[in-house]
Structure 1
Amino acid sequence: MGRVSGRSCIVTGAAQGIGRAIGEALLAEGADVCFADINVEKAAEVAEWNRRHINGSGAKVTHAHVDVTDRAAVRAMIGHTVSVFGKLDVKFNNAGVNKPMNFLDVTEDNWNFIMGINGLGCMIGMQEAARQMIAQGTGGKIINTASVASRQGFDNVAPYCASKWAVVSLTQSGARDLAKHNITVTGFAPGVVQTEMWEQVDQDLMDIGAATRPGQAMEEFSSEILRGRVAKPQDITGTTTFLAAAESDYMTGQIVMIDGGMTLV
């Protein structure tokens, strides 16, 4: 039996990067997993790959399209998951975006794009997951993706920092409100993780003149990591599986830093 055997989980932003790694780690520990993403074709490919490589664990896998800023789409994703797995036990609000701009150049469009997905999307995901868990009467776990940027501001990614501070606040607010329903709300805060998103951020920072060569941004951001290297998605999943498992049942309202010692709080 795996650590999360029999648990029905949704992971948003699961077509690549940290989200995919979270979902695959849950599957390896026996959970049923819905890989959800706005890129439904890629989510379907990831789900199919994992369906072929579960190796007889008995876990089920599906996928869903979701725009996390669209409440109807979020409800449809949850409805699909429940129709396939029979229930919802764990919801990872992981989908997120970043689009660096120099502080004085940040526009309303940039702000609304980032805050919409990272902030509003997290809140809608929490609300709709909680409604399903309350209807089931079985409690559950909601787990949000914050960031090292939720602990301090950086000059070229101000809206992203603000959006991840919002995730921390939503985690705390949700934990207080949903405790009476036996629903815990926690989160985790990665630092510099080698993913497709970081590759795009690296290019964006060069485009706005904040970096002059490929890899410079990652080197500078990671120069003070006590562990001496950037993270891989698999460095994150020990903690995320723990947050989805029974071992963390007494935790709520907390954000776990997984940044290699980049920020000490």
Structure 2
Amino acid sequence: MITVENLRKRYDGNPILDGLSFTVKDGEIYGLLGPNGSGKSTTMKILSGILKPDEGNVIIEGVNASENQLKVKEIVGFVPESPTLYESLTPAELFDFIGKVRKIPRGLLEERVNAFVKAFGIEEYLDQFIGTLSFGTKQKVSIIAALLHDPKVLVLDEAMNGLDVKSARIFRELLLEYKRKGKSIVFSTHVLQLAEIICDRIGVIHRGKIVAEGTVEELKKRLEEKSLEDVFLKITESREEVLEIVKALK
């Protein structure tokens, strides 16, 4: 379970998070949606133990993320918006390194690596330097790296970026399986159709705080809209701006 309480974060004096609060239950996929600059990636980095908030708390599986960042990193599997990998290593070397750091038994590590590598179809790239790989292949490596230690919690910031259709479907089914196993998943995406398919609940973040929350159907009904896209544009006060831009383009 994840509990986020009154998070505040400023950069250069500007508020990025302004009292952000939400919870994610065990066995739930929570979609964190918001426009660029709304604070999604900052939130994800705090959840994964990379950043500390200026105020507020994040409790993940009973662990305070600010007080014990190392323990949180043991619990969480994090896929950032853009792959951040050791580009002078090969994927095989990276996975071996992660196994040693995570203290995954050798036989179990090999079993997991083989399964994920085959699932995402990157066998031919295992011994190539990561820096030479395409963005999509790097993203697959990043996903595998996040899953190797079988984390209790997944924090996924635009994790579908760059994936081909087959790999995206495999990853989607894998997330649903993790959900069935009771894992908590925070999922950020700009692809609202995807959020509509896999997320149990949606939280819309705007100007650093949650401005609407609920299931997709609850949000549609509450705001009297037919699609999640219309809900999103209405909540973030973007619909009129979109109509004006389209009108100008015509």
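Of the structures 1, 2, report the one carrying the highest value of relative contact order in percent (Cα under 8 Å, 6 or more apart).
Answer by largest value of relative contact order in percent (Cα under 8 Å, 6 or more apart): 2.
Given a computed value of 34, 27, 22 for Cα extents along the principal axes in Å, for residues 154-217 alone, which structure among 1, 2 does it belong to?
Structure of origin is 2.
Looking at distance in nm of label points 7 Å out along Cα→Cβ at positions 50 and 82, point out which structure of 1, 2 has the largest value.
Biggest value here belongs to 1.
Out of 1, 2, choose the structure whose coordinates give Rg/Rh (Cα atoms, Kirkwood Rh), for residues 138-177 alone equal to 0.92 when calculated.
2
The value 6.2 for distance in nm of label points 7 Å out along Cα→Cβ at positions 106 and 226 was derived from one model only; which of 1, 2 is it?
Source structure for this number: 2.
Comparing 1, 2, where is Kirkwood radius over Cα pairs in Å highest?
Of structures 1, 2, the maximum of Kirkwood radius over Cα pairs in Å occurs in 2.
So if we calculate mean count of other Cβ atoms within 10 Å over residues 26-33 for every structure here (1, 2), which label has the highest result?
For this comparison of mean count of other Cβ atoms within 10 Å over residues 26-33, the top structure is 1.
Just so you know, all these numbers are worked out from the coordinates, no wet-lab data involved. Remember, it's a predicted structure, so these values are computed and weren't measured experimentally. Cβ atoms are built from the backbone, for glycine too; each structure is taken alone.
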